Structure I
Amino acid sequence: MEIQDLAKAIDGKLYGNDDFFSIDGFTGKFTFLNDSHTGDIVIRHWINETGIKMAFDKNIACLITQTPKDCAIEMAEKLNFPLIVCDKIELANAYALSHTIDKFSPNSTNVIITGTNGKSTTSHLIYHILKNAGYHVFTNTDSESEFNTLIDPMVSKLISDEVIENGEPDYLVIEVSEVQGWLGNLMENHAALMSAAVNPKVGVITNIAMDHIGLVNSIDDVFREISTVPDAIGDGVCVVNFDDDLVMKLNVRNPFYTSMSELNDENAVYYNGLGIVYDNQTILTNDELPFTGHHFIQNILSAVGAAISLGLDIHVIEEGVKSYKALNRRFAKLNDEPLIYDDFAHNPDGIRATISETKKLLTDNQTLYVVCAIRGSRGVEINQLNVEALVESMDDSIELILSSSNDVVNDLNFVEEDEREVFFNTLNENNVEFIHYDNLKECLSDTYNKADKKDIILLIGAQGMDPAESLLKDII
């Protein structure tokens, strides 16, 4: 690679030096400044003159940024150090991902998963099916969905590290955020850009719904972001949710359908109430499914559809699904008496689906305690939609408890006054009774002590509910 070609590919302008800085050129690794070594390329959203000095001292090949601060450019020129400044950092990260796969994992079969809900569970289940079958698999999915944004070179770094340590994977299973941005600005076509960089043989689109309010402000915006993904998948198979009207409006070249109702199509897998059916055969009964909630079965269908599209033997797929253990905070059972479930329901569809499924577990004279962490520093709009979803889900069997989780969140997830007020006002306007706690530990302790052994406690929310399991261990 020539540095001028790199700059041109990402629409960047080169400062400081017209060649890579290190004597041996570029190692092929894209990474972070703190983790970088001689010959690596670092990608950072912003850099100042101190960062340029660090890069110079580390003898890295060059540094790419969107926002040079203070005297970064002047320092690069003074040190004769190559600095590439681009208008869209996502172009650099997409290039890094594509280059990394081409260099370190050129023979792997690649899968991408995107959509509003169910990405992580679907990705992790595909990963498990393949790994259980004996394949070497890499995935960027983790329990807190930290690596699916692809707005930094983390996944590129992880792939190169994996290959160096363990050899080239047979499969890459890459979760892609359907909508992404930085500092409140939408990165247009993020999902398509990153999907194309992976060059997938199979792509999965789970659904299209509202999330990431502020980056997008209507369902039309979300549809527009996802609508370009099928082109990025190209001639690969695209596993699509037949039950989602917006997904079915996408222009898909080679579809494979999933549905919660019977489908008469050879390229389809569906759920008939008793189990999962493919090619007119029940391949997994209800008793063999790792979880039976409606939205989780949709995730299983997507994963099974992807595995079929990859050409895996049906028996291999069956064994993978039957042996699967869910990610943390995906309707995880934390206690038996009372039953406590914890789920990463953090947007309207997730809230409705999770409460709906939990209510099915109730019998006579049981109370369902829904403990919801308000989303902090995410804006009024998403919290308005979340509380409206709560209102729709309420009935006489439910007691609602809210937490601002001030004791466990950092500044990036602190619940602002207007976010709290939109919850309070909407619930009061709809005559929904609730209790609010500033701190999560007190909230969990009081709810646990209040609940009868026969009752059910459902914990939902994003970062504000993440520490719940560890806190409950002390409380219980």
Structure II
Amino acid sequence: MIALEPSVEELERMLAAIGQRIISHLATIAEQPASDLQTLAPEAVADPPQWGRPLEETLDTLFRRVIPPGVNSAGPGYLGFVPGGGVFSAALADLIVKTVNRFVGLRFMAPGLVRIEWSVIRWLCQVVGFPRESGGILTSGGSLASFIAVYTARRNRLPADFLNRIIYVSDQAHVSVRKAAQLAGFPPANVRTVASDAWFRLDLSALEAAVLEDKARGLHPFMIVASAGTTNTGAIDDLTAIADFAAHHGLWLHIDAAYGGFFALTPEGRGLLCSLERADSITLDPHKGLGLPYGTGCLLVKDLNTLYRAHSMGAEYLPANTELHELPDFYDISPELSREARGLRLWLPLQLHGIQPFVDHLVEKLRLTRQALAELAQLPGIELAAPPALTVLAFRLVPSADGDPDAASRALLLRVNARGHVFLSSTILCGRVYLRMCILSFRTHSEHIAAALRDIREEAAQILNQTQR
């Protein structure tokens, strides 16, 4: 049994044992299957014992039975959904944070850690081009960031009775945006879905028609959510035109840049993501583009005061905060009072690695995507949904004229994933099944894309041969 307050010798032994397991896991991560969807998690881990189990026995359960099943989302072959990878230096930051266990909801409790977190938020504001009066909050991910954005916009722009106010989203918007609107009090009918164009970008003419129609019905347009890299295809809406439209109609503009925002660090991405700075609020996910561990999201706002007006609330047991300070009380600008020091998991990697390795990683992923696109376009039966704006490739398998593309595409997905080299995901576009390859993990390099293309080429050829018999 391990005591709640281990001795120095016990601490050293525990850290050494866990460190060896972690090193072994990372050293073999490229050889581990990209997915294991057949094995179920063991029932033996369900109930805690009355007295503790030996550390080695518990680590065996974790690393041999609990962790392997499912999808290896930290591995280089993970090309499904939106990869991150989990930079190891951020795990070191988490170990430090959870060991010192400092409270950062109020700045006086841990001013050094609050300053570190605020410094990375200020850097993120620079990445998107926001002014000095901007700010933000680190969150568990884009879903919570989107909720805070909608709630903040509502509290700053709308009266108590806001049920005739309308939010506009593309049919390619992330599902978390609609959920955020409902959590912020808007009925589903108040979220207007606007059609996308042939490249899966929000259609400006359809947006204008929807806004004019709602005004004619006596409703009040309130907010537009644009995408800087959709999940389905990586499409980037025309942010400049949408910003012009929002300004003309007096609408709050939120940009969901959870996936695509960090490409603004690259020369190519800066050209694609122009007008980010015109948003009222932006969602970023460092656990996507920067490869940090899951649970690292961010909301940025152009005017920090909007967060104060939406969230600040006093209590007799809290210190009075009568004026703005160079460092915020995070409680005053977000829903949380109790919160860990999230900033260290972004600050420490940036300090240890610098910015340039992250830029180089994103440039490499753009290059790998163009290479994969060129080869996919040459494969018999493969049909692309649209040219990629960033690093998402959506494609399907179209057999002979009388074949079923949806069935063929589903079969291709299952057969490629069953090989275990890579993991792809799927989606529905215009009512049709498409496979998705999202090239984003910092562990994914040319040899892993070559393996993916080899598996796609060989399995597609077999499916096509079978359907032509």
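None of the figures in this text is laboratory data; all of them are computed from the coordinates on show. Please read these numbers as outputs of a predicted model, since none were measured by experiment. Cβ atoms are built from the backbone, for glycine too; each structure is taken alone.
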- prompt: For which of the structures I, II does the calculation of relative contact order in percent (Cα under 8 Å, 6 or more apart) return 22?
  reply: II
- line: Candidates I, II; distance in nm of label points 7 Å out along Cα→Cβ at positions 62 and 134 computed = 3.8; producing structure is II
- request: For mean count of other Cβ atoms within 10 Å over residues 222-229, find whichever of I, II sits highest and give me its label.
  value: II
If helix-only ellipticity at 222 nm (-39500 (n - 2.57) for each DSSP H run of 4 or more, over all residues; to 500) is computed and equals -13000, the structure in I, II: II
message: If distance in nm of label points 7 Å out along Cα→Cβ at positions 150 and 454 is calculated from each of I, II, which structure is the one that comes out at 5.1?
response: I
field: Entry that produces 2.2 once distance in nm of label points 7 Å out along Cα→Cβ at positions 54 and 158 is calculated, selected from I, II
entry: I
- line: Working back from 40, 29, 19 (semi-axes √(5λ) of the Cα gyration tensor in Å, computed), options I, II, answer is structure I
- request: Using mean count of other Cβ atoms within 10 Å over residues 94-101 as the calculated read-out, with 13.0 as its value, let me know the right label among I, II.
  value: II
log10 I(q)/I(0) by the Debye sum over Cα atoms at q = 0.09, 0.20 Å⁻¹, for residues 30-197 alone from the coordinates reads -0.56, -1.29; which among I, II: II
query: Ranked by distance in nm of label points 7 Å out along Cα→Cβ at positions 246 and 318, which of I, II sits at the highest value?
result: I
